[in-house]
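Please go over the structures that come below.
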Structure 1
Amino acid sequence: MSYPYVLLSAAVSLDGYLDDTGPERLLLSSPADFDRVDAVRAESDAILVGAGTIRADNPRLLVNSAERRAARVGQGMPEYPLKVTVTASGDLDPAAKFWHTGGDKLVYTTDRGAERAARLLGDSADVVPLGPALDWRVLLEHLRVVRGVRRLMVEGGGTVHTQLLQQGLADELQLVLAPLLVGDTDAPRLFGPGTYQAGRLCLVETRRIEDVVLMRYEPTAPGTGPAPVAADRHWLGAACALAALCPPSGTAFSVGAVVVAADGTELARGHSREGGDPVVHAEEAALAKVDPADPRLAGATVYSSLEPCARRASRPAPCSELILRAGVRRVVTAWREPDTFVDAADGSGVLVKGGAEVVVLPEYESQAKAPNSHLVR
């Protein structure tokens, strides 16, 4: 599956509310922050809100700056990002501003809601049924593969933000904290109850903007099964970047690897030929830095830019066996090993036979191949 980069954007009060219960929308951002949001919209291929947000706030979701719109056109992009909404029922107000401003519009709904949405909206939007129920993974894959969306900005509401974060599909959270207190339990909150991924999010930026504070977070906790989460892409990208640090070789691949605990703590990283050792492999170098008795290994994920080797002549144990001996039972990789040096290489088969889950993210294959272009034709 290939997904867009998913950015969640929201402003909340000090006590975590998106709005109050008054008849008018509570403005939480400052003028300068509204301009920042406009810039983020201009950098996005699509903007998504739930149907509830359209009903409650009647947003236009435009890039307001003429200069930013001109810059988009100059880069070969549409003047406005694609506007997207999600509705299970297909109950949409055709008079809402959402449908009558900006560029193209897209509705994702269920099989049951598609007929109703199409009848209400006519040619105002493309309507895409996703099946008997809404499925965020199917939706995101359609956006990326069919509509070409690489960067998706999600502006609400709380239910949409909650579902994407709980399912591990948000690559980034941009949260603005406003100096207001709402205190009304009937008011909408940003995140609802439920099961979220373990571990702490990584704070990558804080910035004061007039009287509000912007905080940017990235998830770090790996997935737990065959379905990738946003943090898996983050860590695999880091492993691919490590591969570029390898001393060049005409007889061995350049590979990077990162070992990450279930709570998102990085345990170790390594790369091929690290420390002047001409035959050390990336996974081997990383695992050597972790105490074999560390209980976190049992729930850890190994991220490797290239599939861990199944056979090797330089050391007694191949990397797939080293991973299994360490107790790791989940591996995420970008590229299956070609037959350049070993015929019928199948490290994934060794790992699966040993009880490990192997997840391949082919969208990172070109990045993993880049430092090995002289070896692979």
Structure 2
Amino acid sequence: MGRPRRAEPSTSGEPDQSGPVAAPKHRRAHHEEVRRMPAAHRPPRLFDVREIYAEPAAAASPRGRQVLARFPDARVVEVPSHWRIPHLHGNAGNVERWARIKSEVVVLGEKKSLAARPNGRSADFIAPSSANGCALACAYCYVPRRKGYANPITVFTNIDRIVAYLAGHVRRQGRKREPDQCDPTAWVYDIGENNDCSVDALICDNTADLVRAFRHWPTAKASFATKWVNRDLLALDPRGRTRIRFSLMPPADARLLDVRTSPVPERVAAAGDFLAAGYEVHFNLSPVVLREGWQADWADLLRRMDDLLPAAVKAQAAAEIIMLTHNQELHQVNLGWHPRAEDLLWRPGLQEAKRSGNGAWNVRYRAGLKAGALAELRGLIAAHAPWLRVRYAF
């Protein structure tokens, strides 16, 4: 098995023909926008893996062997636990290598505790993670808060146990008796709470295994948010049982905050292809960052979506609105590698402390300001993309 494909955005200016359905002509302008984007604003190659830290059982498993085969030149370091790697976790010296370490390091471990947590917002349940961490480097990401100074991808190699657990959990739920805001008929499981499944699919088949499993469960549906357009996923035949949520924000914000991600125009342009390939396609308007001129830039993004998205996408689309939540520890980390991001993210005059569901103290926009901004954004959606149903706002 050779090295994984190194996914990069289309720069040809023409619709990508590699998927099962060619991109419609009306989206060529969007691809042209991606092509004209300065090289510094295009996402780099995601992986140049040089070190793999592996629990012995994880490395010996079929999934572990798959990952090792995809990166044959990487140095493999045996570790007793994927959570206890002193070279990575708690090492303040890694701050200045914050983005680089995501490219060069992969961790292999086993998911020890399997549970589907009730959610009720984005999904009915949060599925057991098939990975933790990300190769992308979004400046506002909450996942690194638990790991300390480094957040490369940890692949959980016991995917067979995860899928078997989910099969039993889905079976025990039976049919959904009443519609809810997650879905009218299916129990929705978020399979990417602590990871980006599109990126994980560049490393191993965990995402593919989950998509294939859910297509056989008529009472359930998988769901994950992504900022990376991975066209390999078009071949998985989800049969309507996986919801992909493309995360969007004004491109000006994304160029500063969404480090190493696919450009926003490329994410929008991909929506029609993923719908044609059998995915349900929703959008995350996330995070909404309040700064001077934010209303005009969101209005422009919504108008572009209205102009460029096929009618079939609009007919089934829904959105989640997520206002920015930040954190003191992450603020300090960002000052060490990306201080310009903090000009937008850390706004003490606009924010207040609030304890999160897991007990951590975060900062969010003050309640009155947040409520007013949500009302403004809903108004912009009604004016410029009235087809976009808002499932929930947080």
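Taking FRET efficiency 1/(1 + (r/R0)^6) of positions 236 and 340 (r between Cβ atoms, R0 = 25 Å, to 0.05) from the coordinates of each of 1, 2, which one would give 0.75?
The structure behind it is 1.
If distance in nm of label points 7 Å out along Cα→Cβ at positions 60 and 76 comes out at 1.2 when worked out from the coordinates, which of 1, 2 was used? Display every interim value, and only then the final one.
Details: 1: 3.0; 2: 1.2.
Label of the originating structure: 2.
If distance in nm of label points 7 Å out along Cα→Cβ at positions 52 and 172 comes out at 3.4 when worked out from the coordinates, which of 1, 2 was used? Show your work: numbers first, answer last.
Numbers: 1: 2.6; 2: 3.4.
The read-out was computed on structure 2.
Hey, semi-axes √(5λ) of the Cα gyration tensor in Å derived from one of 1, 2 reads 29, 26, 23; which structure?
2
Sticking with this one: Where does the value -9500 come from, among 1, 2, when helix-only ellipticity at 222 nm (-39500 (n - 2.57) for each DSSP H run of 4 or more, over all residues; to 500) is the thing being computed? Numbers along the way, then the final one.
Values: 1: -7000; 2: -9500.
Source structure: 2.
FYI, it's all coordinate maths here, none of it is from the lab. Everything quoted here is computed from the prediction, not taken from an experiment. Cβ atoms are built from the backbone, for glycine too; each structure is taken alone.
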